[in-house]
Structure formats: C-alpha cells, structure tokens
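Chemist: Presented below are the structures under discussion, each in the form of structure tokens.
Every number here is computed from the coordinates shown, using simple stated rules; none is lab data. Everything quoted here is computed from the prediction, not taken from an experiment. Cβ atoms are built from the backbone, for glycine too; each structure is taken alone.
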Structure I
C-alpha cells in the first residue's frame, strides 16, 4: 500500500500478548500518524516507525480516532516531544481529549462500580485509576463528517459513532482504503464490533457499519487486527446481518 504504513506493535498487557496497528500516512509534504497507543508507548512507536526507515520527528500531524486510552494514551507525551505536530480529532471528541469533560470510558466504569461485588471492584477500581492517569492535550484542528483533507492523496473524514460518540474513521480515496479505528476490529480472521458489551451505543455502531459501505473501498485497516484479508464489503454485510438476527 503506497504511502500507507501499518505500524504493527505487539506488547504484553496484564500477562497477555496483545497487538495494535497505528497507521502512518505519507506524501511529499506530510507524515500523518493515526492513533498512538497506550501511555508510555512512545518507545514502541519509535521502534515501529524505525522499521520503515523513519523517525517520529518526521510526523507532522496526529489524527485521533477517539479518546480511549489505547488510542490517545501517548498523545500528550508526543506533543511535548514534538510541539509542532498538529493534533486532529472529530469535534465531538475534543472535550474529552482536552479534559474539559471526564472521559466517557471513565464515566462508564464508575457507573458500574457500585453494582460490582467486592471481587469485581478489585478489578474496576484499578482500571478507573488507570483512566484517571491519562494526560489530556489541546486539539489543534477539529473535523467533522465529510471533511476532505488535502493530504496523502485525499483523506475523507467519516463520523462512525457507536464505540464512542465522536469516533471517526478515514477513507483514503487514492488507495481505496478504510481506516476504521474501533468501528470494526478483526477477531479470528473476521470483522467484529469492538467490545460490544462496552460500546456506548450499539445501535449507532451498526448504523456506522452501513455508513462505511457508502464508500468505494478495497482495503480495510483495523486498529485491532491490522489489514483485513478477504472481501471487506462482504464481511461488513455479514457482520450487519449477524446483529440483525440477535
């Protein structure tokens, strides 16, 4: 995929091996990072970028699909290191990224705390503290659905709410590629809704799948799972149908 680099990052989280796939987009003027991992992931990002012969200092813009900690956890650290990097996010996510409103994921976890048995609280409370530790950062550019950004062959912003209200995906017209963040993920080789039990609005998430089908795409890149292998359009239809039957 010319001008698109998948930054496959593997790591251990609470004893389990996990992986994420931030994306780096390039043209003659811009180097754009899409999402940046958990807190303290700058060394892992630097290593992944180094494998394609670049450095993080080359990044000019950083697009955030949504404010979950595994997508923006290293955002503030990167901005401190490279203050000229422009942070871009959907307008509905800006208050949470900037910290003027408490993280919706934190609100969700706190709302479930009282209903937890004591052993459950022992898991939820550390997660809340982890979310509270996330640094916030000022957004330099707000975008909304349908915005067409003149970089890397053309980037169209797709508002794909559900997982989060301001979740965005990206359509790269030049390569007919969808970058879906957590709108869809890959599980066991198939497309799936990311953590449906924690998705803030599952009905909206399904409508967002329909919205993705409006685009003339040939490739799907998921933050959790990387490049989808197979017929992505057919797989999206099958995922929608699976939820219709529930």
Structure II
C-alpha cells in the first residue's frame, strides 16, 4: 500500500464510519478498485479505526468528560445509568466478536457481490426509518440491547454500523438527537476492545507496513472523521437519512454489477 492509497482509504474510513453508508463495505470496494492485494492489512485497519475513535472522543469530549465526572461520584445518577446502557448495548457484539472472530473475518475477502447486497440491506433499513414520524422516546435498557444487536449485525461488510444503529433507534421511537449521540458513543467500547485484543493476541507482531502510509491514513481518517461525525449529527436531527438510502442503493448496485 502506497501513500496515496493510504490517503484515500483513510478518508473513506473517516467519512463512512459516521455516515450511514458502511465503512467496511467502502473499504472492501476501495481495496478492489485500488487493486490492493495485500493479505495482511490488520495494522492499517486498526490504525484508521483508532483515528475515528479519537475523532469521536474529540467531538463528544464534553459529554465524555461529564460522564466520567459523574461516574466517579460513586452514586447512581443519570450518567451512570447512561454508561450502563452503553455497556449493555455492547454485550451482543462482544459475544459475537469473541466466539466468531474467524467466521467474521472470512466475510472480508473482497466479495463485491456480497458487499453490494448488504449495502442494499442498509438502504432498506434507512428508508424504513425515514417514514417514522414519532421520535420522542428515551433509550431504555431494552432499546439499548436491540440497538446493540443492530451494531452486531453491522460487522458484515456493507451493513453500516451508524446507519443500522441510528435507523434501529429511530424505528424504536427514540429521539433523533439521543439516538445519534448513543450510536456514536457506543462504538467506542467495541473498537477499543477489539484493538486491545489484537494487541495482546500478538497478531500485530506479524503485521508489517511502512510508517508513512500508516501516518497518512491515520491523519486522513481523523480529520475526515471529525467532519463526518459533526455533520452526521445535524443530518439525523433534520431527518435526511433517505438521501443516504438512495446513495447506498446506487453503490450497492454498482458493486453487484462490478463483481
């Protein structure tokens, strides 16, 4: 992977991690069209994911600081309840990640037909959420679990993590601003957890890649992630997800016919 390819893939990761169009699906398409044949991209993937996590922390820094402050009051309050809901939502993906890691990785083989079909699934989910008119509910533990299951399904390339979690929350009647915030904060736990597992497992010891592409990919993912995260919050508030449904449909069809 050269510096230019790393730059493009970094931007793709940063934008599509937050926009409801599937970062994994776009990375698979990007690898195919850029003709990147490297089998071991674990280090690069981990680097750009950490970059998007950092951009999430920057955007929601005030929320995170308040949650941490309230947590260390060591008493039950609104923030501790919210944190437990975030943890509760992560149970499905933690279980699947620990038990079916190899099976999940087997889907990332550059199968554009499969990616295209999953993008069409994402489009349908986003389109359905567009027709929900009543969104004034709160995130309960049950709704947090259902949103967590949606996040788990989104490990498949082509299914958008942000798209599936936000759309599911809207279908459950959760307030638009609340589901966007919850969707972006809930991703911190599985990504940081997966990064930690990759580090302690020793998988990164065999991952070799030049430093410059890694740095370029990280910076590109971080900056584009900052912009996409901030923009996406406004998009959800305005109920404009239908346009992303159209986009996912078009890209999905292109991927299917290009397979």
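Chemist: Thinking only about relative contact order in percent (Cα under 8 Å, 6 or more apart), which of I, II has the largest value?
Modeler: Comparing I, II by relative contact order in percent (Cα under 8 Å, 6 or more apart), the maximum is at II.
Chemist: Quick one: Kirkwood radius over Cα pairs in Å, for residues 63-102 alone came out at 11.4 when computed from one of I, II, so which one is it?
Modeler: Computed on structure II.
Chemist: Can you tell which of I, II yields 4.4 when distance in nm of label points 7 Å out along Cα→Cβ at positions 119 and 159 is derived from it?
Modeler: Label of the source structure: I.
Chemist: Tell me which of I, II gives 1.38 when you compute Cα Rg over 2.2 N^0.38 Å, for residues 23-142 alone.
Modeler: II
Chemist: Comparing distance in nm of label points 7 Å out along Cα→Cβ at positions 175 and 191 across I, II, which is largest?
Modeler: II
Chemist: Here's a follow-up. Assuming 23.2 is mean count of other Cβ atoms within 10 Å over residues 7-14 as calculated from a single structure, say which of I, II it is.
Modeler: The structure behind it is II.
Chemist: Further, regarding this structure: With distance in nm of label points 7 Å out along Cα→Cβ at positions 71 and 135 derived from the coordinates and found to be 2.1, which of I, II does the value describe?
Modeler: Here the read-out was taken from I.
Chemist: Now a separate question. Starting from the value -24500: which structure in I, II was helix-only ellipticity at 222 nm (-39500 (n - 2.57) for each DSSP H run of 4 or more, over all residues; to 500) calculated from?
Modeler: II
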